[in-house]
Structure 1
Amino acid sequence: MPISSGFNHIGTVTADLDRAVAFYRAVFDAQVTFEMAATADHPRMAVLDLGGGSALNVFESAPEEIVGDRAKQGGRGPIDHYGIAVDTREILDTVRRRLIDAGAHIGDIQQLGDIWSLFFRDPDGMELEVCVPTEVQA
């Protein structure tokens, strides 16, 4: 049995921190728990509480400093994507509607093994996923 208890946070980079924060607030009801202005040795950042003890640390960087192709698997670097957990299929359906309302590019909800999965692209074009176990009922 692992001695860790799961992920604490995932760090990501955006060219527009305000847009990213607004997106995660609108779609996932994420709460900003910490904000930091840019300093000489650290970029502007926000920590978003995604629930369940998980956070998203979003760092702002100039577009020309962000490397890789976020729209292409293998071009995103060594971490391809992350999945955001929700508790019920009903919440997954709600998130899908909110993603549509936010103008996100989304796929269909599909069953992948023992989870219902919805892939989408965030405002920076990064492919992400929202998941709920299939045995959980709405």
Structure 2
Amino acid sequence: MDEARVARWLADYVEAWRSYDPEAIGSLFAEDALYRYHPWDEPTPSQVRGRDAIVASWLEQQDAPESWAAEYRPSLVRDDRAVAVGSSRYLASDGSVESEYYNVFFLTFDDEGRCREFTEVYMKRPDATSAA
């Protein structure tokens, strides 16, 4: 993997989140991928294994397409591993920020550029209203 491929994967991740298209979600992950919503929790629901289970997990609780904004970028890429950073903002109906999270993703990819391991770490910004 290189920085450009990781950046493309992150953009596809955001688009899959926005569309909740099962095929788009599934195309991001290897067949036996491991997805950790919280790295310290064992096992599910915070840890999901397998492409089909990841897709099902994403589809269980969906965010409305206009209720959030997210941007992520590669911070470090080495061989098949990457660290990405960014933010996720949840928006009020008037477009103002209700809550904001700083995100770090720890990613491991297979030879086809699909994610084999995804671990998410995030922290809520204490005062999202000042972030706008």
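Any read-out appearing in this document is the output of simple, stated calculations on the displayed coordinates, not a laboratory observation. Worth saying up front: this structure is predicted, and the values here are computed from it rather than measured. Cβ atoms are built from the backbone, for glycine too; each structure is taken alone.
Distance in nm of label points 7 Å out along Cα→Cβ at positions 25 and 65 computed as 1.6: which structure among 1, 2? Among 1, 2, the structure yielding 1.6 for distance in nm of label points 7 Å out along Cα→Cβ at positions 25 and 65 is 2. A value of -7500 was computed for helix-only ellipticity at 222 nm (-39500 (n - 2.57) for each DSSP H run of 4 or more, over all residues; to 500); which of 1, 2 is the source structure? Among 1, 2, the structure yielding -7500 for helix-only ellipticity at 222 nm (-39500 (n - 2.57) for each DSSP H run of 4 or more, over all residues; to 500) is 2. Kindly point out which one of 1, 2 the value 22 was derived from, the read-out being relative contact order in percent (Cα under 8 Å, 6 or more apart). Computing relative contact order in percent (Cα under 8 Å, 6 or more apart) on every structure in 1, 2 gives 22 only for 1.
Quick check: 12.1 is what I get for Kirkwood radius over Cα pairs in Å, for residues 17-72 alone, calculated from one of 1, 2. Which structure matches?
Values: 1: 12.3; 2: 12.1.
Here the read-out was taken from 2.
With distance in nm of label points 7 Å out along Cα→Cβ at positions 33 and 113 as the yardstick, tell me which of 1, 2 scores highest. Going through 1, 2 one by one, distance in nm of label points 7 Å out along Cα→Cβ at positions 33 and 113 peaks for structure 1.
Computing distance in nm of label points 7 Å out along Cα→Cβ at positions 9 and 57 gives 0.5 for which of 1, 2? This figure was derived from 1. FRET efficiency 1/(1 + (r/R0)^6) of positions 1 and 49 (r between Cβ atoms, R0 = 25 Å, to 0.05) was computed and gave 0.40; which structure, 1, 2, did it come from? It must be structure 1, since only it matches.
For which of the structures 1, 2 does the calculation of Rg and Dmax of the Cα atoms in Å return 14.6, 43?
Working: 1: 15.4, 49; 2: 14.6, 43.
The correct label is 2.
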